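The data blocks that follow each hold one structure.
Just so it is clear, none of the values below were taken in a lab; they were calculated from the coordinates. In this text the structure is predicted, and so the values were computed from the model without any measurement. Cβ atoms are built from the backbone, for glycine too; each structure is taken alone.
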Structure 1
């Protein structure tokens, strides 16, 4: 099997996992507060990433970093998982999954915009067009099609969903200067962030939920920690390493939000609104324009441009 085929398989595996997490979020949040879900999911993520590092024979790398890198782990852990997932889960707690999930996909566009002031990249006309198309989709979804009145279904929920994209994009900009092994870095971020999440949850929500929450919600939270926060990241890393053509692998992400609607409808029982389909198509079209720009840049570099 060629490296490109392996990359596509890893990419498809990642996309399948990403497609299920919005459903898992809502199943867990039926009985758990966002903080409680974050505590369970983060704990599961730390355990699964530790296991992955052991199986890969890279466990020792977690103990061979400098003091500065451990301090970096704590700082980045406050962003991801602490702040990012708390805001994201807060959005899913207030919005239907079919609304929160597409809004979260606009983080890639936010990353392009934030890269201009923080990474010195140029903003091109295509970026502006992509933004207009993407955020037209956001308005359609957030208003449930009532564009003329701009009556947002849940302004706080929409703000949290869009706010999570800014946090996630900021995290990846900071990560561009991260010299740690990617899996080791993510493991340490979650490991250092976990005590903070535990203390905040204990203070704000209490810990008795572990004994009274049904198995379905707890299993869903563990699923999120194992697969969304852990395994999916590792699979995507493998896909990028194996890829001979990264654009083909990256394009797989466009499958995820549409496949996610299938799980949302049949498992959660949400009736998918026409505005969701229209808004999602607009968001994906905007992201496709953004990908088109990246592909053109890759081709130019390959030909010495």
Structure 2
């Protein structure tokens, strides 16, 4: 049996830490979506299983203590939750695992969206796959078609599961500021997980600011991918990004991560990869310090193509 030690090569990330309720996490986290294939949701050749397990173990060795996953992260031959369980159980005491519910996929891979009464089944599915008796953080992932509608019934169902002890903390994902306020009126919210990166729109920037004012973690996804979003990193970046990367001797991906982390102490990052070298570069981005002039230059870049979530 493989045992993952809680003594890490870098126990405190150079990016700093944040408190999710009673949980302390390093601000540079790990997103598990890309562990199951070369592209998300089985759009490519699956990763080597042992290689993916090695990436997870190396992430913990490097000081990552927060992993973002979901039961719907699977391909024909790989499941992110199963890989996490195989690689890291028994889990280090300080490891925080976040997941998300509302979207689901049937065994064929087809998408479906849960009714409030079905959320318990999705939570229990994550518990079984991860081998846990409760989930540290569960994010309610809002469908694109519901961003102008109430999420109260679904979030209320999760709040009941929190009261029942299946969930420790709640978060929301892909929400508007109105939906965030609605959720907070029902139960405590610890984090907001939305797309965000260089070129973010005014609405996205406003939500980041609101989270800072409320003391909530803002957890952006697709920070590295930029305009590519689901397809992965977009080319070599703009000339401004490349210039900053050259000045620091790092990659454009590392510049994007560093810029995001420097948007506020409450901002976390969940870059995902199935490649060990990319993992180490992502973690190293926590030590990149951009100047105020560089941050302003990158902040002035135009927005990427509109986000389209599944």
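Out of 1, 2, which one gives 22.9 for mean count of other Cβ atoms within 10 Å over residues 86-93 as computed from the coordinates? Considering all the candidates, the number was obtained from 1.
For structures 1, 2, which has the highest computed value of relative contact order in percent (Cα under 8 Å, 6 or more apart)?
When relative contact order in percent (Cα under 8 Å, 6 or more apart) is calculated for 1, 2, structure 1 comes out on top.
Which of 1, 2 yields 49, 49, 40 for Cα extents along the principal axes in Å, as computed? Value 49, 49, 40 for Cα extents along the principal axes in Å corresponds to 1 out of 1, 2.
Which of 1, 2 yields -10000 for helix-only ellipticity at 222 nm (-39500 (n - 2.57) for each DSSP H run of 4 or more, over all residues; to 500), as computed? Computing helix-only ellipticity at 222 nm (-39500 (n - 2.57) for each DSSP H run of 4 or more, over all residues; to 500) on every structure in 1, 2 gives -10000 only for 2.
For distance in nm of label points 7 Å out along Cα→Cβ at positions 78 and 102, the highest value in the series 1, 2 is held by structure 1. For the structures shown (1, 2), Rg/Rh (Cα atoms, Kirkwood Rh), for residues 110-165 alone is largest in 1. Of structures 1, 2, which gives 21.1 when mean count of other Cβ atoms within 10 Å over residues 70-77 is computed from the coordinates? Value 21.1 for mean count of other Cβ atoms within 10 Å over residues 70-77 corresponds to 2 out of 1, 2.
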